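Laboratory data are not the source of any read-out in this text; all were calculated from the coordinates shown. Please read all numbers here as calculations on a predicted model, not as lab measurements. Cβ atoms are built from the backbone, for glycine too; each structure is taken alone.
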Structure P
């Protein structure tokens, strides 16, 4: 079947949006663009289980999925702003790189206290952290 394109089956977010519309419920902004982590990588077939929920519970579930990306962005902002690394850069009035879009772990050695790091060291580590948080995750490769 090389060369033929098969239409992709609707994913979980699309199936959930369809169910909401069928029940005449509002489809929350961001639902159809929610990342797979927002719905635990559930297949579209799982929506059949959600169909058993009341309208109120279904709407709440959809709102959680739709709000996932915004919640993660807020967590990334908070982690960045509270980081001792970024606080030290701001204290020194250094240019802080753009904040990462997603939460990522950042580990750096504190054998030497941050106040003793050079400006260049601080900037280099902050740029690396920002780069890692701005790179889209690829997830596990499928065979």
Structure Q
């Protein structure tokens, strides 16, 4: 694949995954009662650490059940590229100031997946597979014990 083709494939994959994570978060937001004023946002952040580059797509639902508390739920997809190879990681995290269901205040990883030792094509495929797995897995609000609307 040419450099231009690789760049186009990377950007297209990031765009698709960003859009799909946003759709997933909006679906979850509409399907469950999070118990307070809720804000949603999705963003893409890039960074560099030594010879490695990272792109992170983060979907966030921030819930304020009361003025002094904030519960946050993050869907994260990370794509790491380095001279040694690429890896893809995905997480669903809950950061709770107030207990929800069986989960007390604190931080929890509700879903985690990692795929290592990939070339660029494999990493782009794996990124889409990680996002697809979110749709196929049990909804994290159900895991937390939240009720459907």
Structure R
């Protein structure tokens, strides 16, 4: 027995010797449904309700695949952004370590400058005392 499909007539049609009005939904063989679609008595895009279900299933599968791809793209973008952020953080830590080393060196140099200034002041003071004690002529 041939498979029956449900069709809704968009115009009047004679089916199995009986006139049927527009708007009526009938169960017909796929061959009759194809003839009705070819004659314009049914909407060819909606000739078979079974096709509507197949289209809905296909649309659902496409939507699911799109969701998976979208989620994958979001995951990939998040992973790339996180990797960049990690690299930026490591670069910042390296810069901080370099600046801390420079600061420590500057503090040591500053401390040495203070020591040298103290020594210079002591030498100047000693030189002034030596000049003051010098016999005058």
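Quick one: distance in nm of label points 7 Å out along Cα→Cβ at positions 16 and 104 came out at 9.7 when computed from one of P, Q, R, so which one is it?
Details: P: 2.6; Q: 4.4; R: 9.7.
Answer for the origin of the read-out: R.
As an exercise: helix-only ellipticity at 222 nm (-39500 (n - 2.57) for each DSSP H run of 4 or more, over all residues; to 500), calculated from one structure in P, Q, R, equals -15000. Which structure is it? Please list the in-between numbers first.
On the way: P: -15000; Q: -11500; R: -25500.
Value -15000 for helix-only ellipticity at 222 nm (-39500 (n - 2.57) for each DSSP H run of 4 or more, over all residues; to 500) corresponds to P out of P, Q, R.
If Cα extents along the principal axes in Å is calculated from each of P, Q, R, which structure is the one that comes out at 60, 45, 23?
Numbers: P: 60, 45, 23; Q: 52, 29, 23; R: 153, 27, 17.
Source structure for this number: P.
Assuming 10.7 is distance in nm of label points 7 Å out along Cα→Cβ at positions 40 and 120 as calculated from a single structure, say which of P, Q, R it is. Write out the running numbers ahead of the final one.
Working: P: 5.0; Q: 3.3; R: 10.7.
Source structure for this number: R.
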